[in-house]
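Scrolling down, you'll hit the structures one after another.
What follows is calculated from the coordinates using simple rules that are stated; it is not laboratory data. What you see is a predicted model, and the numbers here were worked out from it, not measured in a lab. Cβ atoms are built from the backbone, for glycine too; each structure is taken alone.
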Structure 1
Amino acid sequence: MSDAIPEMANALRSFAEGRVTQPLRTIISPSNGDSVLAVMPCHVEGLGYGVKVIMQKPDNKLRNLATHIGTVSVYSPETGELAAILDGSAVTAIRTAAVSAVATQTLARADAGDLAILGSGQQARTHLEAMAAVRPLRRVRVWSRTANNATAFSTWAASAQGLNVEITATPREALEGADIICTVTASTSALIQPEDLVPGAHVNAIGASIRGMKELASGAVARCSVFVDSIHSALSESSDIRDPIDEGLMNEKDIKAELGDVLSERASGRSGPDEITLFKSLGLAVEDVTAGFFIVNNATRLAR
């Protein structure tokens, strides 16, 4: 995580500064609704070509397997030969949380440290690690639809992170007074209502990564200053962003900035202590390709 956070900041700056060529991801979602396949190609100046192929398989949680499985492949910038095939689940778990850490570092109040996590899977674990890396956490609460999963998450946090995690019965209970919020669920209905957000809170909305999935009520999004990884992606792929626009609660110009533009000082971030900030993360191929080349370069160096 300590390596991933600055690498993801670099990836987002590259994207903002026009040094990345990538189309919208191609998504295949059969009518039976039991899986989604996404293909995400990319070229990053100074690194090279890569592609992520990832499948979302929600039923895998019943098999004690990752719900996001696939590969990240990167290619030699000199010859075009395949340089490596990497475990897409591992890369996704770390890079997604690292991007949220960059957003939290950039947008959350400096004194923020009351963390609420909605969801208790792999992304919950990496997000706890990521949030602890950028803010001193004074309190952590988790909500999960499955009580056993919440208990397992709390036990893991105490052992692996040395953090006490309180288990709550409802999302609202977890969110009470929270000034850092991470939503990492597969929800198709809103978990966060407008009144659940306290002044000065920062939200990392991660889980609802395709149309039809949703973690925040439209009114809650409209209360926030909205930042995204990609405006094009957010308007095309996110119900959390698209729904309040379609309902007339905000418009496209109410998206304040892409996070990379804030990092590159092309746009401003938080404007005051009571502002509620929202970072909607859909995930960009540049993040995976940047991570892939970092891993390959480290592996090559260590093998010498």
Structure 2
Amino acid sequence: MLTKPSPLRSGDLIGVISPAAAVDETQLNNGIRVLEGAGFRVRLGAASKKRTGYLAGSDRERLTDLYAMLRDPEVKAIIAARGGYGSGRLLPSLDLDAVRANPKIIVGHSDISFLLNHFLQQCELVTFHGPMITNLPVQPDGATTLLKMLGGEPFGWYEVAPEIIQPGMAEGPLAGGCLSVVVAALGTPYAVPTRGRLLFLEDVNEKPFRIDRMLTQMRQAGALDAVAGVVFGEMTGCTAGEGERVSVRDVINEAFANVTYPVVFGFPSGHGAGTFTLPFGVRARLAAERLTLLESPTL
């Protein structure tokens, strides 16, 4: 049975952790000020200001921060500071009982897609593909929509994708996230189940041939055979190199030319404008270019 976290209220304590890459301290502090300006208190995980190579502290330190925020009854939501790389390293060591016993709002995107989908599949916890702490100052509309959604407001329960690749209508629970993360999980115990899902896929700064390679791998693995529909993000920075004439839009058009389910392109969640937060696990409807949530993501 799907577990929905309690909504945020003004004055609540939000835990900030860095499960992946090291964080720029100035960007971190600027993002925290956005939350504080919106009326929330913030507690920063100890590893968020550490650096172990390209990671925000060791795997153990990053896990310790996650468990501390989960087990503290005063913390009502956990928002990742940034993505980058590193969340996948934590999956084999995760204590999922701690997540099940303390169902809370968990927000992130990019590399954090590993955690969002794992908590959804293994703990049946609704998770939120939305702006992270370092995004908040540069994605003000996304920050506003995120906080309204986490507060239980029905504001912003639908959004329109700019382009239709394949028309149609479908319903299903939302899942997915960063395309490169979804592909990296294929063939592992942490693969994202796609059957019957409205699958959201987005990425950043990947050349079209790499997007082609990843979609080909998903197709050959059968991960695109039984989806309800596919929603592509803005694919920010996924542009061809000099002298190349194939666009990421061309790649997606070809990959989904013969499917019978709806496919849209340019949905603003994650990298890019990031104006819409997608609650993974919640049922939604994709009708033509419009994606609508069919239930509240919080209690």
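Out of 1, 2, which structure matches 0.95 when Rg/Rh (Cα atoms, Kirkwood Rh), for residues 101-172 alone is calculated?
Details: 1: 0.95; 2: 1.00.
Computing Rg/Rh (Cα atoms, Kirkwood Rh), for residues 101-172 alone on every structure in 1, 2 gives 0.95 only for 1.
Out of 1, 2, choose the structure whose coordinates give distance in nm of label points 7 Å out along Cα→Cβ at positions 85 and 285 equal to 1.9 when calculated.
Working: 1: 1.9; 2: 4.3.
It must be structure 1, since only it matches.
Any idea which of 1, 2 comes out highest on FRET efficiency 1/(1 + (r/R0)^6) of positions 37 and 221 (r between Cβ atoms, R0 = 25 Å, to 0.05)?
1
Of the structures labelled 1, 2, which one yields 19.8 when mean count of other Cβ atoms within 10 Å over residues 61-68 is computed from its coordinates?
Working: 1: 13.9; 2: 19.8.
Working through the options, I get structure 2.
Looking at structures 1, 2, which one was helix-only ellipticity at 222 nm (-39500 (n - 2.57) for each DSSP H run of 4 or more, over all residues; to 500) calculated from, given that it came out as -10500?
Numbers: 1: -10500; 2: -8000.
Going through each structure in turn, the value belongs to 1.
Quick one: distance in nm of label points 7 Å out along Cα→Cβ at positions 229 and 269 came out at 1.8 when computed from one of 1, 2, so which one is it?
On the way: 1: 1.8; 2: 1.2.
The read-out was computed on structure 1.
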